[in-house]
Each structure stands twice: as C-alpha cells, then as structure tokens.
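Each structure below is given as structure tokens.
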Structure I
Amino acid sequence: MTRDEAREHFKALGLDYSKVTRLSLRKLQNIIEEELINYLEEGSMESGQMNMTIASIRKNDVLFEDGKLIVARVQVNGAYFSRREAVTFNRDGFIGFGGELSDKNVQPILKAFCKWCYTI
C-alpha cells in the first residue's frame, strides 16, 4: 500500500477531520501499536532493526478548536530514534505517514490507519 492509497481510503469512506476525536486518536495509537508488534513478530531484518513502538501523545501534539480537530501528531520511537512521524493530521488537511520511514517500514502504519478508518 502507498501513502496516497491510505489517504484515498480515508476520503473514500467519507471521513474528514470532523470525525476525529481524542478517543479515536487513542484508538489509532492502539491499532498502530498492534501492527508494529505484528511487524516485529514477522521477524524481518528491517522490523528488528527498527524495533518501533508507539510514542505517547503529548498535550502539544493535538489541537482541537470548537470540538473539531485542527492538527494532530501520532509518533513512533525506534531503536535509534525518538518521536518520528507515524501519522500527522496537518492543518491544511494533508495526512502524512512516516515521512522518515522507508516504503517497507511504513507498511504497518498504513495498515493500522486503514483499519482505524473503519472504527470512526
């Protein structure tokens, strides 16, 4: 799956930022964490080297105005990095996925995002 396909999946389901809540962001974190564990269990060299886990969402990572999501950052930690982008909901409506991750290492995040879309 590509990053663009994940964005299209979100739109195809009729979703937008108005559907995203603080609780749904927690669900997204949990689903990403589950997919990262599955990725690690697959045992590929990349997954073992990365050893990614979900980072906690900090107060400044999320902004709601009048109950509507404006921006949010869900991040991951790894064996040699901290707080890299997993999923970012940008102010302009663009959704970013693992900007510093390879196309292979972003797959569990994309898979989790698409699963999450059915929960909101």
Structure II
Amino acid sequence: MDHTITFKPVGKHIKVRHGTSVLNAARNCGVHIPTRCGGKAGCLMCKIEVSEQHSLALSPIYDVERRKLGSLVNEGIRLSCQSLIQGDVEVNIPEDRLKAAIRKQLEAARNKDFEDELW
C-alpha cells in the first residue's frame, strides 16, 4: 500500500510504501534532513514536526525515540529516522538553528537599513 508524504515548508511530496521511514522518503524526494548517525536515533539531528492531526499516520513513538526526545514529544517533535509512514502525512522540517540565527541577523540588519533610509 502506498502513502503520500508532504514535506513543509518546501512543499515537495512523494508516494512511498507503507513502513518507509520519513528520513528515507525525504532522501528519495530530494529533501534534505540532516543526520550524522545514519538513521540510528543517535544524533538527534533529524527532527521533524508533526501536527496532532497527522501524528496517527506515523508509527507509534517507541521507547528509544521517547528517551532521546524527552518532552519534545509533547510538542509534536519526532525523529525522521524512527518515524515510519503508515498513512498520508504532512511533516514540517524545522529550520536549522545556525541558519535561523543568520537569517534573524540579516533581517535585523535589513530593518535597520530601512529605518536609516526613512530618516
């Protein structure tokens, strides 16, 4: 049985077989999800966000993932390497922390330049 997974914010989607990990689906779709451990729940880099509405389309959270993520599980965070697709699902790939910090600095600089132009 095939299911569709949609990756936000990039908007790409792909049909995959039941039981495919979100990480492998992303790789097959050309969507980058960072990882260092090769999908063994060791590095915690492959976090994704899943709404409560879509959470049932993924495999249950097992002890290994729950221990690694702690309270983040309550915020809809999952590890893409441990999340197996069991239905049509939409996941959000959070922005990398370093990229987010750089983006915020650039936005602040642009806003300052814009304010300076007004004077």
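Values quoted throughout were computed directly from the atomic coordinates according to the rules given, and no laboratory measurement underlies them. Since the model is a prediction, treat every value here as computed from it, not as a measurement. Cβ atoms are built from the backbone, for glycine too; each structure is taken alone.
Assorted remarks:
- Once distance in nm of label points 7 Å out along Cα→Cβ at positions 77 and 93 is computed for every structure in I, II, the highest value turns out to be that of I.
- Which entry (I, II) yields the derived value 20.6 for mean count of other Cβ atoms within 10 Å over residues 21-28: II
- Which entry (I, II) yields the derived value -12500 for helix-only ellipticity at 222 nm (-39500 (n - 2.57) for each DSSP H run of 4 or more, over all residues; to 500): I
- Ranked by distance in nm of label points 7 Å out along Cα→Cβ at positions 5 and 109, structures I, II are topped by II, which has the highest value.
- Calculating Rg/Rh (Cα atoms, Kirkwood Rh) for structures I, II picks out II as the one with the greatest value.
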